[in-house]
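Each reported figure results from applying straightforward, stated rules to the coordinates on display, with no laboratory input. Everything quoted here is computed from the prediction, not taken from an experiment. Cβ atoms are built from the backbone, for glycine too; each structure is taken alone.
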Structure P
Amino acid sequence: MRRIRVRPQGTAERFVCEEVPEPAPEPGRLVVRTEAVGVSVGLLRMLASDPLPEAGPGGEMVGHVTAVGPGVESYAVGDRVGGVVFGGLYAEYVLASPALVSHVPPEPSAGEALALVRGGLIALSALRAGRFAPGESVLVTAAASGTGHLAVQLAKALGAERVVAAIGAGHPAGARHGGGTEGAGEAGATGEAGPAAGSSLAVEGQGGFTEKAAFVRDCGADAVTGYADADWGAPVDLVLDGVGGELVQRGVDALAPYGRLVAFSAGGGSVDAGSLLGGLKSVTGFSIGLIGRERPDLLDERRAELWRLWAAGLLRPRYTALPLTGIARATALLASRTNRGRVLLTME
């Protein structure tokens, strides 16, 4: 099988495509032939590491089970699954834990399924964690990202009266907004990419602020604001923050009385408690990984809801797909922060 090996810093070529044996099924594990794998901020962080992690990059994938290890009862050969692996992601076959994957319907394309299996799950779960109700207003930061653009669509599909998209222009890899990193909350599922579901776009020049604004409006946003704008418009009932840093406090300030902010970014940030008191506002932290460990039944409900919404035509996952050997181009796109939607690699 083909596998991408990541080489240490200082080497001319960071990514090498090599032929290696397919993994054998281990006790309690699945072997999955991948259809698509995600390119994430986690990969950018790994590239900056010295030494590199032995397991190699991890992240989300979608594919079909080709072998089942002893002790696995919930999956069979031929099942389509999607989820997260913690190493060896960029390969035609991966070893996966049954606890970290779920069944995927046959109808979505590989790109659609990859975009929804992690980013869509985070977006829907964050909305539910924020106790969203139809008729409310919602502001989404990193709204052009792999998770953010789906949060915009989900809010509209579930009855939001007004959706505000907060976006930034492209900036170099590692640039941060007052301590936060755009899209940092997606733990292996971030990116901003193509304007049409299933499209494979040129990597260069996908978009600064103007292009992102048009993209999020096409996703259903009623208004667009920039991170640097002094005024984010009329107060909202709910803020979903996937950036962190100073935008956490900006999000709190954008809340109406009794408003809620859900923080799901790994980018940190702090809040002035006094800014919560006057408007009886609240802030909730959200981690998809922790919820998966503590309440897997809740995530099963969210997944079922997500696939129903997709089947009803209410979600249009947007992504840029590149071949496995295009990983360097995909990484450059993600590092530029000018992508729109999801960035992924396919095995075609």
Structure Q
Amino acid sequence: MSLLLRGGDPSISSIVNTIRTDITAAGAPSSAGKSSSGSGSDSSDAAQALALCSIANISGLELIQALHVEVQHILVSKSSTPNVRKKAALCLLRLVRTSPNLVAGREFAPHVAQLLQDRHLGVLTSTMSLLNGLAGQHPPEYETLIPYAVHILGMLVLKKACAREYLYYRTPSPWLQIKLLKFLQLYPNALSPEANGAGKKGSKSPPANKAYVSQLTSVVSKILTETDVSDSINKSNADHAVLFEAVNLIVTWGPGGPVQLRDGAMKLLGKFISVREPNIRYLGLMTMARLAQIEGSADGVKKHQATVLVSLKDADISVRRRALDLLFVMCDTDNAERI
């Protein structure tokens, strides 16, 4: 059905009730009683998941207006299985992208907070995809969820609390770590005491305000100190993807962020711009150029001037371009003649 129909198709109205029946079927009591094999529950979960996929693929304003309430209900319902919640979160993300004002942020944020306390990493990953889509449109409405994101990052990075099936070359769920770091980049003032509602009366944030700030800096510091070039390409790619998002978070904090983290990031990037792997060198040069624009970073980036100048002779034109970008940022009256 999702292959044959599009959002503006006139026949959409004729399938709305059919899809509604499928996505609400799991919540209805079974007339045959409990099944010893559980196959009835499995089939209803499959029907729900397929119906949610159809809604996301077809989209269209008519379908969205008719079924978005049911999708939100399934997402937050405690009776929904993890597989169905994952599908519902991604389905709602697709609907929100089509109709940005579909979800009222301040009313929906507590439901997202509930989802972020789920222990299933698949549910958390899908929820973070949804949250990044929602918060990207209206950041202030989801600012109170910062402590939840930091708490999850702490569990993954500091405590290595991760189900075995979500370990990727001994790295705990790198995709979830990246989504969490991207979310935190939406809030450049997150380290200031009055940045969010944590610690206020009625707040459900796991850690207190000062505790989550300390935990966040510990997480970023550990990512910086434990990431290195690995013999395994897959592990190296995953670890560096997390690392560069952590550095992007430091860049987002700007001059108000911890100086030791900025210095640590600059030192680490200096090592990466000298490795043989062109992709890592490219990302290192690009990220260093962003970091160099922060007030107080000029002296640190100048220490790597010789390495950057060598990159101007690289065989890869993309690397040469990033080296030129970085030289433009670091150039001043002291080194202009040499550059």
**Report entry** Parent structure of the calculated result 10, given that relative contact order in percent (Cα under 8 Å, 6 or more apart) is the read-out and P, Q the choices
**Finding:** Q
Query raised in the report: Which of P, Q yields 15.9 for mean count of other Cβ atoms within 10 Å over residues 294-301, as computed?
Result: Q
Report summary line: mean count of other Cβ atoms within 10 Å over residues 134-141: greatest across P, Q for structure P
**Report entry** Of the structures P, Q, the one that 44, 30, 26 was derived from, the read-out being Cα extents along the principal axes in Å, for residues 110-261 alone
**Finding:** P
Query raised in the report: One of P, Q was used to calculate distance in nm of label points 7 Å out along Cα→Cβ at positions 22 and 246, giving 4.3; which?
Result: Q
Report summary line: Output -7000 (helix-only ellipticity at 222 nm (-39500 (n - 2.57) for each DSSP H run of 4 or more, over all residues; to 500), calculated) maps, among P, Q, to structure P
Query raised in the report: mean count of other Cβ atoms within 10 Å over residues 126-133 was computed and gave 19.0; which structure, P, Q, did it come from?
Result: P
Report task. Can you spot which of P, Q the value 20.0 was calculated from, given it is Kirkwood radius over Cα pairs in Å? Result -> P
